[in-house]
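Read-outs: derived from the displayed coordinates by stated rules, not from any lab. Everything numeric in this text was worked out from a predicted model, so none of it was measured.
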Structure P
Amino acid sequence: MLPSEPINHHIIQNELSATDWALSEIAHELYWWVDLFNIAFFGTQPVPTPVLSFQKTTIRNLGHHTTERNAFGIRETINLNASHLNRPLWEILATLLHEMCHSWQATYGTASRSWFHNKEFQQKMFRIGILCNPEGRHTELTNPFLATLKRHGVKFNPGTDKTILIPVSANPRGESKLKKWRCPCGQIVRVGRKKLFASCDLCNKKFRQSP
């Protein structure tokens, strides 16, 4: 396994020893899976051990990997959105492995320069048993990913321990309090006010609340 920087090691040890931390149990669990995934899926190309964080981010984001140094000078981090830690363990582990695959690609391959998940990334995920589209959305989970989880005691719903199809509607959505307003020419704005006194710059007509 590639060595992590000393600061990463100290932060990880702090997380694992913080018995008064509400996320201590899941941190222990996930760091164990990081080591296992490195052995099972990355083999001779292991990824650096990341620091795991659990900050709340936008509702549509399940996780995020970065190799750029953050405000504390720490690199190689994976954030798992705290808003989605109530998901089944196999879902969280799929997200964790997805972010580890980004680390693998940044270390050994050619990472995309945007949000796009390129062919190299998709092929690596396919070999792991996680099918994803160019947007990075998981569409199907299968072996060897599911077999590895099952072998180590992860429970699935009956009949879903070989292949799990993930419907498009499963994409998490937040409940926005912003109201939609539309002008006659079709321009749309969203604001949090109950009343809006504004006109469109294109058609000079007033915006009206839209369903």
Structure Q
Amino acid sequence: MTIPDSNSKLKIGVLAIQGNFAAHARALAEVGAEAVEVRKPEQLSGIDGLIIPGGESTTILKFLERGDFFARLQHFVQTMPTFGTCAGCILLAKDVQKPAQRSLGVLDVTVERNAYGRQNDSTILLEPSALPGEPLEMVFIRAPRIAKAAANVEVLARRDGDPALVREGHLMAATFHPEMSGDTRVHRMFVELVRKYKAAP
């Protein structure tokens, strides 16, 4: 049996359809992972985890409807570590509201789209979190709101009492943009989650 090397560099895909995927790639590099831009369904093969960035969730869905990309991605997120930020959080959610929308349906939360207003309502908050260290900087841009999270979903940070950073098994989601902060703790947490799942028998 081969024992995984804990020092080996993980390959983490970043769905490069919309959003600031380059900033996610830089953050991953800062915490010691190799970022792989994913634009085709076959590029899901050979990666250890995936980040689904922000953007416009309906536009991302239209792109994913080409060929079998949606089905391949849905299969991937059911078993492989995946982190959705902003629109990515919407795509992972089991229930999307205001208005209702198709999703990958894996994360046991209810998400309301654009719940915190328009682009000019964007804000940066410093809030306590379950991550070690100082308060977490959270950049909200046309952000969704996690209106409800199941009991098996761990809440790691909140905004106005609502979950803003959550984890459920091999899945993570944020309603904010961690890639737009100089704080890499959220990406580091996801990389460690990927490492844990890769090392599991």
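Assorted remarks:
- Test item: relative contact order in percent (Cα under 8 Å, 6 or more apart) calculated as 12, pick one of P, Q: P
- Which of P, Q yields -9500 [helix-only ellipticity at 222 nm (-39500 (n - 2.57) for each DSSP H run of 4 or more, over all residues; to 500), calculated]: P
- Test item: semi-axes √(5λ) of the Cα gyration tensor in Å, for residues 26-73 alone calculated as 22, 14, 7, pick one of P, Q: Q
- log10 I(q)/I(0) by the Debye sum over Cα atoms at q = 0.12, 0.17 Å⁻¹ from the coordinates reads -0.54, -1.13; which among P, Q: Q
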